[in-house]
Structure P
Amino acid sequence: MRKYAGLAFLALSVFAQTQDDWRPWMDRGVQAYKSGRYREAADAFQNAVYRNPSDPNAHLYLASACMAAWRPGAASPDNTAWADKAEREFGTVLALDSENESALASLGSLTLQQKRFEDAAAWYQRLLHRNSQVSPTSRAATRDAHYALGMIGWTRWYPDYAAARKRLGMRPQDPGPLPDPRLRRELRDKWSPAIQEAMDHLRSAWYQGSADALGYLSRLIREKADLRDTETEYRRDLREAGDWARQANEAAKPPQ
């Protein structure tokens, strides 16, 4: 019995040492990350995760370092591996802490930069739901989620809009509305709810401090005007779009 008790004590000692040993790796990773040495930081955080796999912060730091090491748009296997690793680690964070705001926001950003718009929209919607139920850790996360969802809405709609104008032989500078009533109706039926939702998100982003949202908002209103059936509605939308565009220009001016 004494022999087995000694083995148990040794095992507990090794476990405790392993648990304590993760913090220096976290410190080393933070220093490397701050210096822009993201791959070195990822190696250090990986060692921390190995020593303390149940800690969500260790996985979050590892995921963030992998995402920082990834270069958007570069298609090499090595670069893709960094994005894949980041996504897996953020997923592990959520498995350990399903309401982690940083992981949700980072997954939205990662998939958006990969142009995986459906996935990005789902992550940002989940983030907004989380922040409506739980006090937001960062107002910026909520603001950026609204902005991203508005921009995604415009990105989805614009190809159909541009294709319709091209089909009708309209140049970019040609005024609307679209001269084909049937085509206007088809686009309205398909896109009106999505356009309205995107505009609502962009307004929310603006009210929470995102000046960038105004440019997309003005564009959406101006493009929506091309679907109007009357000159009065068309002119009203153009005036509203112009008002938002002026606010965007004012917001872009450097402080005096």
Structure Q
Amino acid sequence: MNIAESKRSLDRFAGASIVITRPVGSGATLARTVGVGGGRPLLLPGLALRAAPTETARDALDALSRKHIAIFTSPAAARFAFQVCPSLRVARGSAFALGAGTARALARHGIEATIPTERSDSEGLLALRRLNDVRSRRIALIGAPGGRDLIAPTLRRRGAIVEIVQVYRRAAPRLTRRHFDALDAAPDPLITLVSSGEALTHIVSLVPARLIERMRGQIIVVSSARLVAAAREHAFEEIVLARSAAPRDLLAAAESALAHHRL
């Protein structure tokens, strides 16, 4: 990287406030990247995650065998799966993850996972050749209730025997005056990063009306066409679609939107 490229990297978010809506405790990496890029990161979690260590989930995870395929839908799914079942093991080549962050979470437990190469979402995962020929294969889909219901129905249409294993649940976050004061003091332009419709709904309902109106009038970066529609329903005006929910793609879209804003 030459001097000009290095300076551009340091200045990529200069003067902007980037609102990070990842679940409680999971936005630190994004915040550091924004800070290194000269921006002001604001953690405004749209979700809180809670363990759901039911006996059913524990038994299902404990029963995974060499004949099972295991799909982990998020880093939280990987983390909570091992809380629910510390002895969890997945056969080599049988673990799949929705993105690189989930794969890294699994790697900490010695599990190497296959991830989509084109896009880090349900469609990208389902496009993997190894998940096309799954007739009569047993597949454990590990995650939380709710969210986008695309993976299980598609795999069942392909002939797989899919078991949903819920190891955690999503809940509304506890936002406080500290969050609202930081948002109120944040300088423009304000760019909000969103990768969950549920998180967006919580933020719109929990943040004071005056601050939500401010957010609606500025930039929101979302990770899917579905979230573009959700942002429109919540009356956001300037909506930017990122390539995926991966942090690098959200930040790349934010950087592009900021560059356009500066023109």
Structure R
Amino acid sequence: MHDRPLKRILVVDDDPDVLTVVSLALGGLADYTVQACGSAQEAIVEAPSFEPDLILLDVMMPDVDGFGALRALRALEATADTAVVFMTALVRRHEMTHYQELGCLGVVPKPFDPIQLPSVLEGMWGHRRARLVAAHQRQFEELRLAYVAQLPEKIEAMRQASRAMVEAGWDREAAQSLHDLAHRMAGSSGLYRLNALSRSAAALEEIVKRLLGAPIWPPSTSPVELARLVKAVDRTARNEWRQARTSAARPEPDL
């Protein structure tokens, strides 16, 4: 939703001339779908069904001004996160700070060149998308680091399965558990761009799968070989953690 192009714009201004010119600039020149509203009350009614990508909102309006309109629009589920750009002649520094605190996408100072308005809004929309991508990237890195921090527990479960077979001999249930653990790690670590770990776990998964699918059970090979493969996955997990620690300056856990 956040990465889609700008298509639908709700324009709110009590001046009919402004609505006419802005609608022509955005709808006629730039081919946006435009809904014009002459008051905050009208915008609050029309916005949920129109589903705008962006709301171009005048500040100085009778009855309910732009700030009151913004509060009301934010209270609606349909427009709680919709991007808002203010139109206003009040662009002194302290006013700009106030607009930023309200979380608006930007401010179009009045008077403005209607011919340039589409490109101005597209520039703001592009900056918004860039900020959203950066925010999502930070969230992904937090999830990635949380996943890496859980690797000791995941590796220990593999160790226990392989250790049980080394100590007591081949056991199909333990082998199946090891296969399932390797399968999940191969997939999840790949999603978190831990490519070396994904390959290592996938190799372990494939070998255990072949052993489980062989016509003869137990295998003729020693479970010690399987334990060595688990150690290889363990070493790769340690390397992944060290790289994550370096990039995030976090302490290494006791693996």
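Here, each number is a calculation from the coordinates, and none is a lab measurement. No experiment lies behind these values; they were computed from the predicted model shown. Cβ atoms are built from the backbone, for glycine too; each structure is taken alone.
Data table
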| item | result |
| --- | --- |
| Origin of the derived value 1.2 (distance in nm of label points 7 Å out along Cα→Cβ at positions 47 and 79; candidates P, Q, R) | Q |
| Among P, Q, R, which structure scores highest (criterion: percent of Cα pairs over 28 Å apart, for residues 39-190 alone) | R |
| Origin of the value -11500, where helix-only ellipticity at 222 nm (-39500 (n - 2.57) for each DSSP H run of 4 or more, over all residues; to 500) was derived from one of P, Q, R | Q |
| Which of P, Q, R yields 1.1 [distance in nm of label points 7 Å out along Cα→Cβ at positions 143 and 223, calculated] | Q |
| Origin of the value 5.0, where distance in nm of label points 7 Å out along Cα→Cβ at positions 71 and 151 was derived from one of P, Q, R | R |
| At a computed 9.8 (mean count of other Cβ atoms within 10 Å over residues 167-174), which of P, Q, R | P |
